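Derivation of every value follows stated rules applied to the coordinates shown; laboratory data play no part. What you see is a predicted model, and the numbers here were worked out from it, not measured in a lab. Cβ atoms are built from the backbone, for glycine too; each structure is taken alone.
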Structure P
Amino acid sequence: MNRYPAWKYVLLVIVLAMGAIYAMPNLFGENPAVQISSARGFELDPALEDVVSDALDQADMAHQGVDKLPERMLVRFENSDQQLRAADLIRETLGDGYVVALNLAPATPNWLSMLGAEPMVLGLDLQGGVHFLMEVDMDAARRGQLERFVDDMRNILRDERIRYRSVRTDGETLLAELRTAEDREQALTIFTRELPELELETTEANETFNVIGTVLPEVLLELQQTALQQNITTLRSRVNELGVAEPIIQQQGADRIVVQLPGVQDTAEAKNILGKTATLEYRAVDEQNDPFEAQRTGRIPPTSKLYSDRDGNPILLSRQLIASGDQLTNATASFDQNDGSPSVVVNLDPQGARSMLDFTNENVGNRMAVVFIEQRPETRMVDGEEVRESRRVEEVISVAVVREPFGRTFQTTGLDSSREASQLALLLRAGALAAPVEIIEERTVGPSLGQDNIDQGFRSVIIGFVLVLVLMAVYYKVFGLVANVALTVNLILVVALLSMLGATLTLPGIAGIVLTVGMAVDANVLIFERIREELRLGNTPQAAIKSGYGKAFSTIADANVTTLIAAMVLFMFGTGPVKGFAVTLSLGIVTSMFTAILGTRALINLIYGGRKRVQKLAI
């Protein structure tokens, strides 16, 4: 009686061993580190490690190793003083082409990392970091949409050879001025068919016959949601430059975005990266005029604009926009099917596709350029005060020949390598914001405050844990000690699962662990009281043990499943800290049932089970 099969003991040993391994990285702490990434999100040059190491060696700065990833590099140091001095040196050495940020790197041994064991991710309230509330400029998004409708209307009128005086925006409406009533009726018919997003009406002026277009409210609402979601996606890509683990980037209201970056120490660098307003534009290359002559004389054709490519060479582009970055839906690196050269395959939305098809039909053999436009926030000191301003940077990142007409999907060729194609695809996917954003609120949680939260949370867990251990040992004797072993294993398993799942541990999450400590012995109390009741009824010790575990199971399952359902509801409908509490509570319920039922029964069977003749139970 009261014997377990061998496979159950093997299962317990395996679970305990895995729990110990995956909980162990949390004992090793973190190293101060300097993170290096490309300012444009490109993959890092393999030779960069040698450049950084040589600069540190020449300055006599010792470092503890370098962790290399395709898009970022971490240089570890012994203390924060070395970290700060090294960051300044690396910034000066590498220049503006790289983002150099302060970070913390887990000090997990290599053998644990090879097993996939990593420490728990700490939330903003525990690790410190920054909280930004960003507002999306919806007026700019609407203006941009109106300008695209203006271009569409002009293209339609030109294609149909309808004479017009002007097409422009008039406040929140579009105004097309036609020369005759017949032209107006023809334009109205085509606009109604080609631009279903507009509500159209006709008016007359002194010398023109006009069509007024108003964007439908549902289209504007969809534009607002699309701009917000695209900005969230873009910000998430930019946060990757900072190497932040488990950032929180979510919508708040109709036009705001919350960004929380746990562990970020260099808040100024975070603001610079997040505050960049970037977009892409596709423009035709002016093949009729000499860009070098225009640069030398300063006489630029009125229909063109002077840009510079990545090598600093001048290039003239048409002022008329073909498509912009907010019309881009995807970009992937590929290879040209004709000659196998690296390329980037780009997908546009329907409006962008229509405009691109119209342009390429008329310009086979001519060149088209991709312009990257960025508003870079800059901070400078004026009379001892910090002054913030932005600088507009425009750069031609790609020029390609139009080989044949295309619309929604096309490829950009002329790239030097597959690596450059991957980098350009990354830039096209993540570089464009649908609308400018402004940081309207900023909060910083210092590492010291986060450490205080950790210390107090740890203290609360220890106090609760010790009190439960003492109470169980005094009240239930040997059975209480068995429950204490199960409670210890339960804590280890909770920490291991949090680490394995990559869940973010927050202060409410610690509260969930404290609650789990108290709830974990509930099942044992039910079992032990049932065993005592069976003994009072005159059953033998072996029968009491078997009956106690068997009859208490339904009550334990009912109580824990009910709590688990409540935790799942909290996770589904809660946000931020509430989710953290729900995660730790759910994991604690699952592990406590495992350890309280399976684990304690195994130990009790080893102590009292088998063929042992037991006269009395220490309970």
Structure Q
Amino acid sequence: MSITRIILLYIFCGINFHANAQGYLRTDGKKIINDKGEVILRGVGLGGWMLQEPYMLNVSDVAGSQQEIRQKITTLIGENNTEKFYEAWLNNHCTKRDIDSLAAWGFNSVRLPMHYNLYTLPVENEKTAGKNTWLTKGFTMTDSLLSWCKANRIYLILDMHAAPGGQGNDNAISDRDASKKSLWQSEANQQKLIALWSKLAERYANEQWIGAYDIINEPNWGFENESDRNGCAEKLNIPLRKLMVDISKAIRKKDKKHIIIIEGNCWGNNYQGVFPLWDKNTVLSFHKYWNYNTTESIQQVLQNRSTYNVPVWLGETGENSNTWFTSVIRLMEENKIGWNMWPLKKSGKNNLLQVPVNQGFKDIIAYWNGQTQKPSEESAFKSLMEFARNTNIANNIVRREVIDAMTRQVTNDECLSFQPNKINVTPTLFASDYDLGRSGMAYHDADSAEYWVSAGTRTKWNEGGHYRNDGVDIETCTDSLSNGFQVGWIVDGEWLQYTLYTDKASTYDLHIRSASQSATGELQLFVNGSATETKLTLPATGSFNTWQTSTMKSVKLNAGMNRVRVMAVKGGFNLNYFQFIPTDNTAMINLKESIN
């Protein structure tokens, strides 16, 4: 299935994701509007670019913040080489091609998580207390990003992701140094943040493609009770409200036009004490992760919108399965709430773009974990620079099943073939290449998403963690013939669907490649909605990586498109591939001619 075809399907079958935007975004009661009417923001956050969160680099076990990552890199390769690495990182991680791609995929907004230290010095580094030294790097990067957004007619939302001193006890998200005074413990840090927003407002006051100012990302601080580390039980939020009011006043002295987005305590969700609102052009942001996608899950958000007659916006969500992505977006769309997925890219697979992790960087992580010898400075620098280059979209893995889940599948439940699957040309169908589509339509698996915040227990939706981001368990495969992956952890009742094509109606013997340690399995085949007369018993092979071939006789396929579902009546086996071997001479001749 080509990206071009997917994009065309978005245009003809999916949501009209493009805003056809014109004019500044502004609020109108519970709506966000521009000159053409209501705008539903459908966006992606550029996490990891200006601010590295350790989990995005697979280094959470050895570093708690970007500062700690940088310290480790500096110890390894020296300050000069570290500067070169971070320059390469910033130059590669986000480019015009990234924004062009987002627009082509149908998104109409981008959220920029900013690190204050690219715009101004930390307060402890200022030569004169109370003065602000302005740095060109952050402003230049923001200007470039804005120009790319303008060219694609999508809105840019500025998000203060790392505030001076750090805005919470979750140090990773704000790059906070816990040995120094936080944003809430330092008047100097607060004044620097106010001054920075004043500077940004002055610079972008007349830029209509700046969508909004998201003034403090995910505050998480216990003001009344230090044991409430992340402010989830906070009742008053007095310092948070005061600082947001002060920032808003500073912005309005320079910019009367742009929306100001505010976030509550407890990672953006605790608004107790924040009301009443102080600015008419305000939007309430909330963040949503790992919980059920029901109306009940956003009831407080809907109540705030109604009570205070103010728009709400899902400023961050993601880090889950494709099923969860489709579900949360459908929930937002049904309630006319804009949304922003997090992040665009990282080393994991559950995002639009995946950054490959080169072996050299894996070796550095292993060294930091005490598992290998220290690499030489030369080899470590080479490996780090390769990893920085891997962040460039030209070297990213495009997760087309994630794109499809966030766009087409929101309004379209049609299943599409993941591969061409022209079995008269290529008779082998790999089990991991099941259809592109929703859970319950393209596949059924016992676990399809992570709901630990609601359920209280963690669940892996893909036990093997490879190849695709659906609720199908996929691991690497070492069989003599494979696409590199096998489907495992199969339990009773799970099934996979395949859309495949033949040039003429034919009958086939279906060869099924399976492995099972000690239990026999049982398969049921459904072809175009009808069950085959017999079920197939799969043997115990002695290992989940010892493969045998079983045969189901006389499987009839129609000319053209066919839908084939493979259901585990009795699970406990792994699947590698299916081969359709024609039983009539004409079909066999056609297959040989196609191969030749």
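Quick notes on this one:
- Origin of the value 70, 56, 37, where Cα extents along the principal axes in Å, for residues 254-525 alone was derived from one of P, Q: Q
- Among P, Q, structure where relative contact order in percent (Cα under 8 Å, 6 or more apart) as derived comes to 16: P
- Ranked by mean count of other Cβ atoms within 10 Å over residues 46-53, structures P, Q are topped by Q, which has the highest value.
- Origin of the derived value -9000 (helix-only ellipticity at 222 nm (-39500 (n - 2.57) for each DSSP H run of 4 or more, over all residues; to 500); candidates P, Q): Q
- Answer label among P, Q for the case where mean projected area of the Cα convex hull in nm², calculated from the coordinates, equals 29.0: Q
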